[in-house]
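Any read-out appearing in this document is the output of simple, stated calculations on the displayed coordinates, not a laboratory observation. Because the structure is a prediction, the values reported are computed rather than measured. Cβ atoms are built from the backbone, for glycine too; each structure is taken alone.
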Structure I
Amino acid sequence: MNESIIRDIESEYLKSDIPAFRVGDTVRVHQRITEGKSGRIQVFEGLVIKRQQGGVQERFTVRKLSYNVGVEKTFPLHSPLIEKIEVVRKGRVRRARLFYIRDRVGKSAKVKERMR
């Protein structure tokens, strides 16, 4: 009984405008940043290397190279700070976690594109 009550409360906070994306896809995440009194939208584009949990707690990790340094950022999927998520390209992978990408450099760090 308690689980159904929790599920009902959590369903109010779920976002409905999230595009379908998977691990291996390249996404562009528009995040609201507040600096003092002013705010702006910052875009973080990279490869989704993992998705975890589910429901309100669902998170995904995006990795990009910035000045030849790997940067990873974990975003809560249903956070009100996330303006929108755009799927730039769909990747074809056979794993749920792409941690091996961290050790790769150059062409071997690329993910093949999924056609469809």
Structure II
Amino acid sequence: MIYLIQKYWLYITLILLASIATLSLWPSTYLPSVPGTDKTHHFIAYAALIFPTALKQPKYYLAIVVAFIAFSGAIELIQPYVNRYGEWLDMMANTLGLLCGWLLAKVILYFFQKKA
């Protein structure tokens, strides 16, 4: 499974980016109600976003991480223009999600490489 994620990391990441952008900019009145808090959703989305990239660790890995943080900030700045609320706490949840997704990938790689 790890090999599949590493092989298709770019496609998975682009799909996740498009999904996050769509769901973050869609007017909230049209979004379905899902369990959990807004901050939890942000955290999970960005942890999932970084995970394939952290498993693959491409050449410009750190630049990609910075781009994800910038993407997060851009979404928060755009949201007020589409009947949503941009919040700095959302960006903090996004950044914490990126950190935890990265840590999870590192732990998985550590144990996966240890077995091999």
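Below is a table of values for the structure above.
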| read-out | value |
| --- | --- |
| Structure responsible for 1.4, with distance in nm of label points 7 Å out along Cα→Cβ at positions 51 and 91 calculated and labels I, II on offer | I |
| Cα Rg over 2.2 N^0.38 Å, for residues 19-66 alone - structure with the largest value, from I, II | II |
| Structure responsible for -0.50, -0.58, -0.74, with log10 I(q)/I(0) by the Debye sum over Cα atoms at q = 0.12, 0.13, 0.15 Å⁻¹ calculated and labels I, II on offer | I |
| Computed 36 for relative contact order in percent (Cα under 8 Å, 6 or more apart) - originating structure among I, II | II |
| Label whose coordinates, when helix-only ellipticity at 222 nm (-39500 (n - 2.57) for each DSSP H run of 4 or more, over all residues; to 500) is calculated, return -2500 (choices I, II) | I |
| Source structure (of I, II) for distance in nm of label points 7 Å out along Cα→Cβ at positions 3 and 99, computed value 3.5 | II |
